[in-house]
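The structures considered in this document are given below.
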Structure I
Amino acid sequence: MKEGSVRAVERAKRILKTFTRDDYKLSLSEIAERSGLPVTTTLRLIRTLEELDLLKLNEDKTYSLGNQVYLLGSIAKAHFRPQQVIYPYMKTIRDQTKEAVSLYGVENEERVCFEHVESLLTMRCVMRVGDRAPLWAGAGGKALLAFLGEDAIEREIAKAHPITPTTIYKREELLRNLAEIRVLGYAISWGEREEGIFSIAVPIFDRHGKILFSFSVAGPATRFTEEIGMSLIPEIQRMCEEITMQL
């Protein structure tokens, strides 16, 4: 493909990306301003996009996305798996820390592993896709539970019991812990489900603020220390914000 053709495709992409959920109708000048392109260039590209049914001209002289965009979007949505977006971020953290990274979600009031990247080290946390655990114990589960609402929290508290000496299971203590998770935006666990394991987890939301997943890193506490885990949280929070924008 010639360099000029590549540049035209890149500019067409910039034009299409000027539209948002809220700003779904834009004038020529608004598209030019948002895309950073000259008005004449913008108009020329818009006319081509109209011919391809990727943009359409409305009666009020504004433009909106064309039928082909919605068709392509519906095809992509039908075959979309969130793990496709999230896995590269998980692998980045695994490669950086060499520790196990897991993606958890909620199914039938349990924490379920939806994706997992194995540790690169011999002594590791063993986890398999599909493995289930309580929501009320461990960082991965509580990073989900904290944002599920009062009814779900009350149901889980009623189930809570000690699994290890460090399990947080008493009502008031667990409520305080979940409230803290909501404020801080992450959860940590010192062997609440398995002795000798330290883990951190950051929630992943959709664009409307609904909890979807938790992004968790875990390893032996003698190696994956609290200091190391806490140092990762800002980076993982940034990643989770990026993931939200892509889901």
Structure II
Amino acid sequence: MPNIVSRLKKCDLFGALLPEQIENLAKQSRSHSFRTGESIYQPREIADSVFVLSKGLVKLCHFTSDGKQSILALVEPRELFAERAIFEDQTRDEYVEVMEPSKLVEIPAQEIRQLMTQRNEFAIEVAALLASRRNCIERRLKYLLFSSNHDRLVHLLLDLAEQFGIATDEGICLRIKLSHQELANLIGSTRETITIVLGQLKSEGAVSGGRRRIVLTDPERLAHSVQRQLPESLALPVT
């Protein structure tokens, strides 16, 4: 149990809880380990728990009407996911697949609901998480519905850079490795289209890389091309 306690404390969401509340939560939780390619849960399974990722990388997905994979979100360590189970006692709509060897903590949804009634600060944190996730979904839907493949990919690269980017001498390097197919699944496109658009961006000097490695060499140019304000975290130093 001490291991579960330390994992829960690393999740910002539980910062509003008292130490004894975290310890009690840990007693009701379970620790799991998964290998790359394994599924954490599948559609139509009972949604009675949430998860905190403590190590690795996972993707939340669903199947389109024609049977293709669509990636809803990428989850990194210290994040909680499957949060719909807190409010909807139904079955899962999506499935979760492991992209890197991962460790996570499974928490009964009823325990989260009980803590929300006991501690207002925690309830506010949960509400803020849900609002943030909703905003991300609405923004992605806007890109998918009204943008070209080029613009959708540029928006995605900027989003990924904000979440997973590391400043290097080359530019903003994504610390996760994604295939062209996975990039396509994130924006509702095709692998062939992603290959073409990435090639165009490379020829323009906006990105570089290879073998699933992506570097935003000119994030300002990318942001300008889709009329998007570049966050300070992605601004490269002027040389």
Structure III
Amino acid sequence: MQTMLRRLLGGFMLCLPLAAAAQFPNGPVRLNVGFPPGTGPDIVARTLSQHMGPLLGESVVVENKVGAGGQIAAQNVARSPADGQTLLLGEVGSISISPATYRNLNYDPPRDFAPISEVVRADFVLVVPASSPYKDLPAFVDAAKKAPDRVNFATFGAGTPGHFGAELFAREAGLKIEAIHYRSTGDAVSGLVSGGVQAAFVTTALAAPQVQGGKLRALATTGAKRSPALGDVPTFGEGGLPAVN
């Protein structure tokens, strides 16, 4: 893990001077993240900041610019001076999905951002409340197809990976779903645990403690192989839906 972090942080260091002023860094560096404290992106940002600070010789301050599935943070960084002092922890929602689905974004990733390094890759998992009658993916799909109403899926915002994961799953499985958008992943999981919604797509890292704690049940994971965090849970490919990946 430490070796991986050094490699990733080395990528940050090599690319920063290309976009920075001659005196970079010139004071504290701000690292913008588009989700609330305690969420997965926030934890990644704070871990990075702890390692980047000593390497840069300046403090790296995490700033949570919450809203619109990460778009607020991306917009804030796009409007900042291109001096390397303001960074964005981008994710697939704000960098790839939003530009493809929203016509009037206030930023353009290829034009406004210089990529530094890929930091994290995460598989997603389809989860239901532990009290759900569905024990596996086939049972869930079969029941959802027969249901008179749409299946409610919790997401952590419109246009986020969890939202698109649910829509992709619905398309491939031939289901009709209703996306219920929450402010954050934590809120979405809370809504799911309480039974307010029927299912959700969340990262394996976020789901694993809830599954192991008996609050959620995992039905299938994305990715070509089973997740080390949820080794007993089959992939969507094993369940006959290889495109959900």
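Quick rundown of the values:
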| item | result |
| --- | --- |
| With volume of the Cα convex hull per residue in Å³ derived as 125, matching label from I, II, III | III |
| Structure from which 11.4 was derived, mean count of other Cβ atoms within 10 Å over residues 99-106, options I, II, III | III |
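Each reported figure results from applying straightforward, stated rules to the coordinates on display, with no laboratory input. All figures in this text were calculated on a predicted structure; none of them were measured in a lab. Cβ atoms are built from the backbone, for glycine too; each structure is taken alone.
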